[in-house]
Structure I
């Protein structure tokens, strides 16, 4: 029992963490796959160029490839923490550049806001923390 009340059995907690990891990885994977399949890497790169990023297309392609490789690593439980932290960084930049100016709400009280990005970023930090390798004792 913790200070906040009874804790979940370890098996259930591990299953819930797996559900979160798989769900977040699939959401990101779909995002990158759609951008690539729909031919949206170039417009993304042009938009980055317009913001003053050098080599906008290169950055857009790198982000897109990371959105394909990173989730695959997370699904395979390989370098999960590093993949999650990389995605959290990318999403934080996207939130600052795109969603923050639109406000908080994605729908309802606004449009294209940052609430979904915050949820994904917190989820990615939780996944990174949960899968961070334990230190080896001497």
Structure II
């Protein structure tokens, strides 16, 4: 397993995009100023942070109010075999909220919460960018 990213769930995507790109000086991956997703990287190192539109996650999970009163972050873990890993997680007492299912043509995901209610996304990458 590898930590893929920490993702912040945001309501005002353009303002947050400008903050991470312009104020903090992080490099955006694609230039998606209006979202719904953008990954930012520092000038050195491989770790990064990403923004995710709250409304998109609310639609996917069937929860998350438009007002940021709860979930503000999403820990993302990449796994090789999502089905097997989810079976292991549920066998160890985890409760999946959603998935495993396709999120895009490039990945499958499942979601659960930690004991404090923080969201965790498990990802299986189907296609890697060339």
Among I, II, structure where Cα Rg over 2.2 N^0.38 Å as derived comes to 1.06: II
Of the structures I, II, the one that -5000 was derived from, the read-out being helix-only ellipticity at 222 nm (-39500 (n - 2.57) for each DSSP H run of 4 or more, over all residues; to 500): II
Distance in nm of label points 7 Å out along Cα→Cβ at positions 27 and 115 - highest-scoring structure of I, II: II
Highest-scoring label, criterion being mean count of other Cβ atoms within 10 Å over residues 11-18, among I, II: II
Among I, II, structure where mean count of other Cβ atoms within 10 Å over residues 35-42 as derived comes to 12.9: I
With log10 I(q)/I(0) by the Debye sum over Cα atoms at q = 0.18 Å⁻¹, for residues 19-74 alone derived as -0.67, matching label from I, II: II
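Read-outs: derived from the displayed coordinates by stated rules, not from any lab. This is a predicted model, so every value here is computed, not measured. Cβ atoms are built from the backbone, for glycine too; each structure is taken alone.
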